[in-house]
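Each structure below is given as structure tokens.
None of the figures in this text is laboratory data; all of them are computed from the coordinates on show. The shown structure was predicted, so the numbers you read here are calculated from the model rather than taken from an experiment. Cβ atoms are built from the backbone, for glycine too; each structure is taken alone.
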Structure I
Amino acid sequence: MTETSRRVELNGKSITIDDAMREAIRAELPEIDWIDDAKLRGDVTDAWAAAVASSNLESVTAMKPSGNYDSRPLKHGSQADHIRSVTRLAIKIAEEMDQLMPDFRYDRDLLIAGCLCHDIGKVWEFDPVNVERWKADPRRAGMPSIRHPAYGAHICLTMGLPEAVAHMAAAHSGEGELLVRSLENTILHWADYTFWRVLEAGGQLVDDDTWLGGLTSGRAGQPIK
């Protein structure tokens, strides 16, 4: 079925989301089709399409495959692989708890949507043009000026995604220690940290980060608390 185009404003850019853009996002993040609610499924797709179009990146896969712009990237795989794996890990955690505890309740659609959008703000933090600008004058606007959780919440709210999804983008990482995480965000948080910590322990992160001349801080996927 042909979808209608959608015009949005993001990061000062007027973006027309069309079917080709949506198809490209679904090809990179096929777990979007796991979302039962048609509107939520469409809004997640459009949010990613607009996010990529608002940046100097060509795709989700084009982003550096690391937890932060200055942390060690994966030896193999892409940022899309990270997002997909975290989504699948989170679902497995939720399903295990659901099978074990008869009164355990979670929102599967919100969990999937939030996991798929948790790193959507990396289109800002990982944009090479932004990083080079910050490197040139870190005291002007900061370095980075805005971390991906904060910018991710901005994208989610701008694109009309539910508050619960914006919360997961905003508070899946260290920022979440300053508030009470939702159940779905708690599941996401541990799936995300498990991904990076297990791969770090398994020697699956590069030793020397040469991206943009080398930015490695020695961190794995998570910010220092």
Structure II
Amino acid sequence: MLDGHALFTFLDLAGTFAFALSGAVAARERGLDWFGILVLAFTVACGGGVLRDLCIGAIPPAGLADWRYLATAIVAAVLTMASHGIVERLAHPVVLFDTLGLGLFAVTGAQKALLSGANGEVAVLMGMVTAVGGGVARDVLLNRVPVILQREIYASAALVGAAVATAGALLGLESPALTWCAVAACFALRMLSLRYRWNLPRFKRKPPPEAANSLLEGENRPDAGDSPGE
């Protein structure tokens, strides 16, 4: 049986693997070479944690100092390059571990920020950055609008998990049970949003000015309502 610390480490690395796999798949789909796939895999897996550590002054960042994170990202990248079929078979486990990783990264990010002396607001933000920073970096490198800004409850779930962990710590309720409750809150919100297709409200895209003017001109033409045969 795994003790609490070993289980936490295992799930943390499993989440790292899932994040790295998502980055490698995105890089492969965009036609990047093997080096690009490795870079994207590591960026998604460790980018958020590295950014957090730089913000709170924890040097060197854990993602660079601990060889296990780099090794996990490399394994995910190699699997993606070696066989797309293997990646497809891992689709469902990856979603599960990605969600677990989201909660774990959000909670541990917030806790590490508090240990560095940050206040509650900074801790919550650092927890969210840890969880979603790598994905944002991936989308920026691939020249697309970050997914977390467009749809799905993802960053919001990380924010909830980090907030629960931070509130408990500030109230003096720090314990392994609280940590797992915060992870569970993030995990449950994310999984329920996937199951029931919950999304935050979004605005419809407006047509560009040129298109809008063309539509108006077409409606105002005298023969706009005439059919071709008249």
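Across the set I, II, relative contact order in percent (Cα under 8 Å, 6 or more apart) reaches its highest value in structure I. Calculated for structures I, II, mean count of other Cβ atoms within 10 Å over residues 8-15 is largest in II. Can you say which of I, II returns 8, 29, 31, 15, 7, 6, 3, 1, 0 when P(r) over Cα pairs in 10 Å bins from 0, in percent is computed? Source structure: II. Quick check on the output: 2.4 is distance in nm of label points 7 Å out along Cα→Cβ at positions 40 and 104, derived from one of I, II. Which one produced it? Source structure: II. helix-only ellipticity at 222 nm (-39500 (n - 2.57) for each DSSP H run of 4 or more, over all residues; to 500) was computed and gave -15500; which structure, I, II, did it come from? Corresponding structure: I.
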